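The numbers here are math on the coordinates, done by the rules we state, and not lab data. Worth saying up front: this structure is predicted, and the values here are computed from it rather than measured. Cβ atoms are built from the backbone, for glycine too; each structure is taken alone.
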Structure 1
Amino acid sequence: MAGRKLEHLNERIRQKLGTILIREARDPRFKFVTITGVGLAKDMSFATVQYSCLDRELEIEALTDSLNRAAGFFSHILARTLETRKTPRLKFVYDPGFDHAQEIDALLAQVNPQVDPTEE
């Protein structure tokens with residue numbers, strides 16, 4: 001599959017999974033999940049779904065296990081809305097990018113306490 005098409009499909013899957021998590025998933029923990037990226041294999045048989053969680057109280061390993069157990073449900077719903085011949089198998093992995101950003105903000109606030117990183 002061409003690079004642009006693959007990127008476009010990655011973005012469509014990311015958006016549709018976000019909608020599925022909010023509207024159709026029954027697990028209340030999934031409401032705090034944000035899909036940050038999708039890496040689709042060239043043959044569309046497999047997709048790695050990166051996510052972040054806004055609720056710091058949730059245990060990430062348990063949430064990842066729950067998402068991966070529900071991956072078949074997500075694939076089924078995705079197949080109805082994606083309009084492609086194949087629907088990829090999904091594997092969810094935690095994306096620590098937002099955690100790193102918060103750590104950097106905290107370190108910067110320690111170095112220069114007069115500057116509030118939330119004000120702009």
Structure 2
Amino acid sequence: MINKRTRNEMRKKRHGRARRTLFGTPVRPRLSIYRSNKNIYAQLIDDVNGETLASASTLETDAVEANRANKEGAKAVGQVLAQRALKKDIERVVFDRSGYRYHGRIKALAEAVREAGLEF
């Protein structure tokens with residue numbers, strides 16, 4: 001009997017392939033996104049030093065409580081993350097969609113980050 005891989009296993013495999021080429025530096029950190037059923041998380045990672053420079057999620061009080069698992073929540077997270085990045089003089093990032101399709105909440109977060117002033 002052949003075991004079919006789950007969606008999350010396939011996503012992790014796609015993410016691994018992308019991570020071979022995506023690399024964050026202190027000047028241009030990696031914008032990594034994780035999406036669960038109820039929340040969305042985003043962080044700016046410096047892979048050279050192995051540290052997180054800024055992060056935001058729908059679990060924080062800055063994000064709107066009612067809009068956790070939808071596009072509005074993703075937009076709020078993108079705006080908060082971009083503001084925190086700009087305070088630390090980060091203007092350019094490398095976008096890491098973590099194996100998710102560029103669609104829905106991922107797209108909404110990416111567009112909100114772009115509108116707030118980050119380049120990728």
Structure 3
Amino acid sequence: MPDLYLMRAELKARTGDVSGAKIDLEKFRSKRMPATEAIVNITNPTAMIKFIIEERIREFAVQGYRWFDMRRLSADPIFSGATYKHEALSETGAVIATFPLTSDRLTLRFPEKVMLANPGIKNNP
């Protein structure tokens with residue numbers, strides 16, 4: 001249920017209820033770390049939203065939710081300056097190519113079966 005706690009905290013922060021978001025976030029964090037480290041001292045709604053998104057990145061690090069968050073936040077004015085990129089690495093760990101992820105790249109393409117069943121549909125880039 002971590003997604004529900006983080007979603008509820010984000011919704012409260014977006015509607016200006018920073019103290020409610022703080023309570024939800026501290027309750028969530030207290031299950032993952034000592035209570036003294038789980039304390040959140042943020043009073044600004046925008047800063048709270050950014051902190052909650054960072055918490056989502058940490059919580060769901062290898063579960064595949066990051067793409068959906070990047071897609072959702074690409075249209076959010078709070079995160080308008082964020083840029084995403086993918087770096088291809090060589091066997092030695094050196095960066096050999098960089099691919100910027102623009103908003104048109106944050107869409108899923110339709111499967112071939114759907115394209116064949118709907119000849120008039122235009123596929124995403």
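Tabulated results
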{"read-out": "Structure responsible for -15500, with helix-only ellipticity at 222 nm (-39500 (n - 2.57) for each DSSP H run of 4 or more, over all residues; to 500) calculated and labels 1, 2, 3 on offer", "value": "1"}
{"read-out": "Value 18.7, 59, calculated as Rg and Dmax of the Cα atoms in Å, assigned to which of 1, 2, 3", "value": "3"}
{"read-out": "Structure from which 1.6 was derived, distance in nm of label points 7 Å out along Cα→Cβ at positions 51 and 75, options 1, 2, 3", "value": "1"}
